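Q: The structures considered in this document are given below.
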Structure 1
Amino acid sequence: MASEITPAAIAADTLAVAPNWRREVRDTLILTLPIAAALLAEMGMGVIDYSMSGHLDPLEHPGALAAAGLGLQWLFTPMFWGMGVITATGAIGAQAHGARRPETVSESMRQGFLMATLLSIPIMAIAAGALVLLPMVNDDPEVVRRVREIVFWGLPWIPLVYWFTVVRNFVTVMQRPMIVSVCAVAGLPVSFLSNYVFMYGNWGAPEMGASAVGLTGVIVAVLHLVMIIAYVQYVPELRRYRIFARLFHFDGRMMVELFRVGVPIGMAYLFETGLFFTVTVLMGVLSTAALTGHNVVLNVCAVTFMIPYALSQAATVRVGYAVGAGQPDAARRAGYVAISLGIGWMMLAATTMLLAPNLLIWIYMKDASAAANASAAQLAASLFVIAAVFQIVDGLQVTAQGALRGLKDTKVPMILCGLGYWVFGLGSGVTMGFLMGFGAKGLWWGLAVGLAVSATLLFLRWRRLSGRLIA
């Protein structure tokens with residue numbers, strides 16, 4: 001069944017192409033802020049998970065923060081590959097929306113749901129099956145046990161997040177992302193309450209310790225999915241697209257296009273998240289204290305990253321829409337605006353890490369000066385210096401990727417990310433961390449090298465392709 005909306009019925013305010021730089025900054029921020037608020041709220045749930053795990057009694061729950069961080073990354077790393085593939089619905093939908101082809105927008109989302117369901121099955125199998133390797137890279141039996149429990153409870157999280165991602169892409173393409181923020185903010189108290197009940201064993205519930213973060217993720221994901229589906233069905237302008245109709249209908253042409261655009265995006269996501277996950281695993285090889293300190297800094301970096309990540313999603317929509325509308329100057333301008341705003345934000349984040357590392361550590365640790373936490377806290381303070389160094393290039397690489405996705409350029413960026421993250425990043429990190437004896441600091445300097453190389457290559461790619469648009 002076709003959508004019940006025609007090009008003429010599309011609201012005019014969703015079809016605006018900015019005529020100048022000032023207007024583009026305004027329009028980009030209008031689109032970005034709700035997405036950023038949602039992402040920050042989602043990361044707020046991660047902060048709740050980490051901090052509540054870190055505030056468990058270290059004698060009764062040894063390695064709780066280390067296990068929570070490793071367990072969540074064990075789920076997120078394969079999950080992010082699928083989320084990257086599903087991002088194709090946003091790229092294809094944005095260009096179709098710009099070209100005023102509403103049925104293509106609808107069909108890209110419907111096939112996105114089918115793709116999300118198909119992807120979730122092997123991703124869950126990979127996350128669960130890979131647990132047999134965990135004792136080979138971590139010799140702390142308590143951490144190993146907790147990570148297995150987190151993954152077990154968190155497996156349903158994967159399809160729930162995938163379905164939510166499709167709907168989130170749809171409302172973003174339609175430039176109605178505020179509901180995403182509402183969902184994320186609503187999840188914060190639920191996340192806290194769930195951890196309060198199950199992690200600490202309150203109100204008669206079993207005391208699950210750090211293992212509760214997996215269950216909490218599932219509970220919050222159900223809430224998010226129900227809320228955003230209800231919103232789409234409630235708003236007439238969105239309901240007319242009928243994205244929930246014919247969900248079992250297979251459109252081979254659209255599915256091929258989604259995978260053609262999406263798989264390289266997913267690989268680029270996997271290259272970056274896989275790099276951080278590999279470093280996390282290597283931290284566990286060094287010691288539980290190193291893994292704990294690393295998790296603190298990595299979670300803070302994940303929070304700061306959400307702003308340029310939101311700008312990246314906005315860039316995909318703004319650039320893609322302008323291309324679809326046949327306005328190459330506006331497309332190029334949209335990409336540069338997102339990149340500039342991303343760099344500016346990350347400069348502020350780097351300053352905070354340099355000026356207030358102890359305050360950031362305090363958020364995650366019950367007593368950083370206690371004997372059980374002292375070495376981890378000391379390491380975290382030193383890692384914040386390195387993290388501050390690579391903030392700017394991290395903001396550059398993710399916004400450049402978003403702008404390139406708006407051009408549906410995904411294969412070459414995938415290769416560039418793989419080269420930067422894994423050859424230069426992991427290669428230099430392992431060399432400095434293990435062969436040269438710098439340990440955790442060496443691994444983090446490797447992250448900085450990988451992000452810097454990737455950012456440089458992606459920016460040069462964007463400059464070249466965007467230049468061709470107006471040549």
Structure 2
Amino acid sequence: MDHYLVRRLRVAREAPEARPHVARTPITQYNLRPSAMRIPAPKTTSSPAPALGWKPRVAYSTNVHRGETLSDVYAFLRDYTIPINRLVFGNKPSGVELRLGMGSAGELVDARERENFRAFLDENKLVVFSINAFPLLDFHSKRVKEQVYLPSWAEPARGRWTKVIADIFADVLPEGVQGSISTSAGCFRRFAHDPKTSQIMAQHYLETVNHLARIEERTGKTILLAIEPEPDTTLETAREVVAFFEWHLLPTARSEASKQQLSPSQAEARLRRLLTVNFDTCHFSVLFQDPVESLRQLWRAGIEIGKVHVTNAPVLKDPHRDAAGYKQLRAMQEPRYFHQFCGQDAGGSAVWRGLDLNELPRQLSSKTHPTVTEIRAHYHVPVHLTRLQSLTTTRPETKRAVQEILRTGRSSHLVIETYTWPLLEKKGNLVKGIEMEFAWLRRVLGKHWV
């Protein structure tokens with residue numbers, strides 16, 4: 001492990017106690033009027049309909065399985081992915097979003113290992129069209145929490161490992177298939193959240209984009225980098241993504257264009273083409289950001305969607321009156337992942353936020369706690385569910401977002417990402433559960449099903 005990473009892990013373990021989280025309405029360095037943005041976004045017209053016969057690539061994310069070593073990867077592909085894909089897609093080639101962290105990627109650096117892995121994929125008709133490179137460390141350790149953001153994009157190691165993964169991906173990506181790599185949106189806000197850090201991160205993103213361009217020139221294969229907005233990271237909302245592009249990414253790309261033998265306009269075009277967004281529907285819904293309007297806001301700014309994570313969040317309506325639902329939501333707290341929550345008042349404003357469900361008080365009081373009409377939590381629940389015992393879900397918003405993608409054809413990668421299945425169900429129910437998620441998505445896609 002890199003020496004710097006050992007130091008960062010030490011800081012990460014201390015961070016929650018050192019910097020207590022304050023419930024807040026999200027106000028950030030980017031939360032400004034659109035007119036205050038210094039660089040105008042390109043003017044865009046309404047999105048055209050997709051081409052006749054257009055179909056997205058569909059998969060589930062393998063980050064639901066433990067996969068820190070290459071032997072782990074082979075094991076979950078054999079034990080889960082192949083059986084699930086056979087149930088869902090039959091015997092034809094089927095898609096995979098492969099989660100690669102530092103451990104498994106480090107083994108696949110070896111050319112012989114890559115060749116063997118590619119042969120395994122071909123033999124089993126598995127088409128890896130996307131990589132999940134958000135969590136680079138152990139994603140199934142006893143405690144993940146803030147470590148999921150390490151290394152951050154403020155550190156050279158995040159770009160270095162993403163380039164390594166891109167090189168591996170270029171070797172296993174089939175000819176004629178566009179690939180995508182999802183990654184974190186900057187860093188954990190408690191580590192840093194200021195313009196100087198954002199500029200450093202923009203530089204690292206740009207270096208990675210230029211690496212993807214060199215891969216494309218060398219191999220003819222296009223791989224998109226897709227940053228994933230998430231609660232409590234640098235970029236949470238569409239507005240913040242747009243501002244980050246306009247304040248940091250685009251100026252940096254233009255100023256350094258000559259280093260790549262490009263004009264400023266060519267550098268901007270490269271950035272817009274290869275740096276995209278991984279749109280996780282749960283993440284937007286949790287913060288009461290309408291997913292469809294968020295998609296349109298990104299498109300109006302000329303920012304494309306490289307991939308959609310089709311996800312679902314739990315919802316508690318009228319928490320001051322629904323004691324059973326409130327108790328159930330608090331009980332979903334667990335030691336592995338953060339489950340941020342957001343409460344909205346009757347006027348539609350997000351007025352209460354917390355880093356994890358244990359920040360919810362044991363009992364709500366209208367005298368001492370915000371008067372919220374609804375609370376949502378960042379806890380990925382199965383996408384086919386509209387109810388979870390006493391709770392409802394954001395599935396209607398997820399469905400509308402997928403339908404907007406189908407209407408426009410402006411993303412070709414749809415991935416179900418319910419990584420919390422091991423927390424929700426016994427091991428034996430995992431295959432059936434994911435099959436049910438696919439069945440729901442198939443009904444939504446209709447004629448666009450693969």
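Q: Where is mean count of other Cβ atoms within 10 Å over residues 291-298 largest, in which of 1, 2?
A: On the way: 1: 27.1; 2: 20.1.
Top value of mean count of other Cβ atoms within 10 Å over residues 291-298 goes to structure 1.
Q: Also: When FRET efficiency 1/(1 + (r/R0)^6) of positions 379 and 419 (r between Cβ atoms, R0 = 30 Å, to 0.05) is computed for each of 1, 2, which one produces 1.00?
A: Numbers: 1: 0.55; 2: 1.00.
Among 1, 2, the structure yielding 1.00 for FRET efficiency 1/(1 + (r/R0)^6) of positions 379 and 419 (r between Cβ atoms, R0 = 30 Å, to 0.05) is 2.
Q: Okay, next question. Of the structures labelled 1, 2, one was used to calculate helix-only ellipticity at 222 nm (-39500 (n - 2.57) for each DSSP H run of 4 or more, over all residues; to 500), giving -12000. Name it. Intermediate results must be reported in sequence, preceding the final value.
A: Working: 1: -26500; 2: -12000.
Clearly, the read-out refers to 2.
Q: Quick check for you: by distance in nm of label points 7 Å out along Cα→Cβ at positions 179 and 235, which of 1, 2 is greatest?
A: Values: 1: 0.6; 2: 2.1.
For this comparison of distance in nm of label points 7 Å out along Cα→Cβ at positions 179 and 235, the top structure is 2.
Q: Given a value of 17.9 for mean count of other Cβ atoms within 10 Å over residues 67-74, calculated from one of 1, 2, which structure does it belong to? Display every interim value, and only then the final one.
A: Numbers: 1: 28.5; 2: 17.9.
Going label by label, the one that fits is 2.
Q: Could I ask something else about it? From 1, 2, which structure was semi-axes √(5λ) of the Cα gyration tensor in Å = 36, 26, 19 calculated on? Let's see the in-between values first.
A: Details: 1: 36, 26, 19; 2: 31, 27, 23.
Source structure for this number: 1.
Read-outs throughout are calculated quantities, based only on the coordinates presented, and are distinct from any laboratory measurement. From a predicted model like this one, the values you see are computed outputs, not experimental measurements. Cβ atoms are built from the backbone, for glycine too; each structure is taken alone.
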